[in-house]
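What follows is a set of structures to go through.
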Structure I
């Protein structure tokens with residue numbers, strides 16, 4: 001096992017765990033925010049298990065996923081906007097619980113949790129299908145176009161999975177106001193995809209032809 005990679009993964013995992021906890025429970029003013037605990041469980045337990053699996057079977061892929069140092073100005077802006085979006089959504093969710101602005105029935109949170117776990121499964125399948133995935137927009141050495149499996153349905157199945165993840169999160173938290181905030185993900189991800197495809201068309205042989213074969217970017221038959 002790569003001790004350096006393991007340490008890097010554990011530090012980022014714990015930092016994310018603490019940050020999300022603070023963003024949820026401080027605004028809520030209590031640890032009795034059960035929807036917050038539900039989200040923490042379905043978010044971080046599968047993440048921890050997936051990290052252990054990748055550490056053993058695909059350490060290079062895990063290293064790529066931990067690397068978030070974007071070089072392109074457009075992608076740096078995308079990351080910054082996404083961070084602000086999540087910051088606002090989590091804080092508003094906690095405040096919504098504290099002040100009971102809009103109360104959703106408990107079944108909404110449980111149904112959204114099921115959708116979230118389904119999206120996690122899609123996410124895992126995308127990682128299995130594409131060993132070139134990183135969290136930065138780039139063309140890697142010897143990279144090839146993947147056009148089978150989910151990549152035969154939409155060009156960006158990772159964003160399809162994250163769309164489901166992000167839109168189910170606020171409903172798990174019982175906050176329709178946070179759901180409205182996270183709708184901002186649509187223009188943000190559209191901006192990222194436009195820049196990403198420009199990079200891929202220039203540097204990845206066969207990508208232009210792939211775009212002609214697979215028309216939809218994220219949502220089958222729609223977008």
Structure II
């Protein structure tokens with residue numbers, strides 16, 4: 001198998017400048033009261049996006065590009081929460097230029113980052129699709145910064161109620177399934193759908209790009 005000649009996301013996680021931008025973006029989001037978007041989040045997204053493309057289409061090069069896109073997808077928050085996908089794509093291009101990526105690689109990454117938000121994005125490529133599925137599926141109590149906010153903030157409450165979240169790929173059935181275990185004493189299932197329905201719809205469209213179908217399983221019930 002041909003070796004990947006550009007830095008993988010795991011190698012970029014050792015890059016001090018890359019880490020600075022990730023941590024700085026999360027700092028501003030914390031000041032605004034948002035859930036964790038730091039290295040725990042982007043690391044999870046990077047690994048799941050990479051894994052998804054290996055499991056679904058089996059293209060290692062695209063998988064590694066998806067991992068890089070996952071790692072950098074939220075750095076646009078150093079500019080603003082609004083339109084952070086587009087500003088993040090431009091920042092990622094500048095950070096990655098000169099590190100051994102071909103123009104095709106850079107444009108795959110920037111397109112994926114620029115299209116990962118449900119209001120403005122369209123996951124029209126495999127790399128973009130993997131990023132969208134991984135990002136929108138990362139809901140978990142570890143993303144909540146403080147338990148003090150769960151009563152007032154529905155996003156924190158829903159995240160805190162999620163005890164387990166993971167993605168599963170069934171190659172025979174050709175499905176990508178988001179599996180969740182939610183403590184309904186903390187948050188009603190309707191709360192989850194009230195804020196995440198547009199994200200799940202985007203996951204459905206993204207999964208179709210990979211030639212699979214998106215499924216959701218909550219508390220051992222297939223939906």
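For which of the structures I, II does the calculation of Cα extents along the principal axes in Å return 50, 45, 28?
On the way: I: 54, 44, 31; II: 50, 45, 28.
Comparing all candidates, it corresponds to II.
Looking across I, II, the calculation of distance in nm of label points 7 Å out along Cα→Cβ at positions 61 and 181 that yields 3.2 traces back to I. Matching task: -17000 is the computed value of helix-only ellipticity at 222 nm (-39500 (n - 2.57) for each DSSP H run of 4 or more, over all residues; to 500). Pick the structure from I, II. Among I, II, the structure yielding -17000 for helix-only ellipticity at 222 nm (-39500 (n - 2.57) for each DSSP H run of 4 or more, over all residues; to 500) is II. Set I, II, criterion relative contact order in percent (Cα under 8 Å, 6 or more apart): the highest-scoring structure is I. To which of I, II does the computed value 1.8 (distance in nm of label points 7 Å out along Cα→Cβ at positions 37 and 173) belong? Derived from the structure labelled I.
Compare mean count of other Cβ atoms within 10 Å over residues 93-100 across structures I, II and report the one with the greatest value. Can you show the working numbers first?
Working: I: 18.9; II: 13.0.
Top value of mean count of other Cβ atoms within 10 Å over residues 93-100, among I, II, belongs to structure I.
None of the figures in this text is laboratory data; all of them are computed from the coordinates on show. The structure presented is a predicted model; accordingly, all values stated were derived computationally and were not measured. Cβ atoms are built from the backbone, for glycine too; each structure is taken alone.
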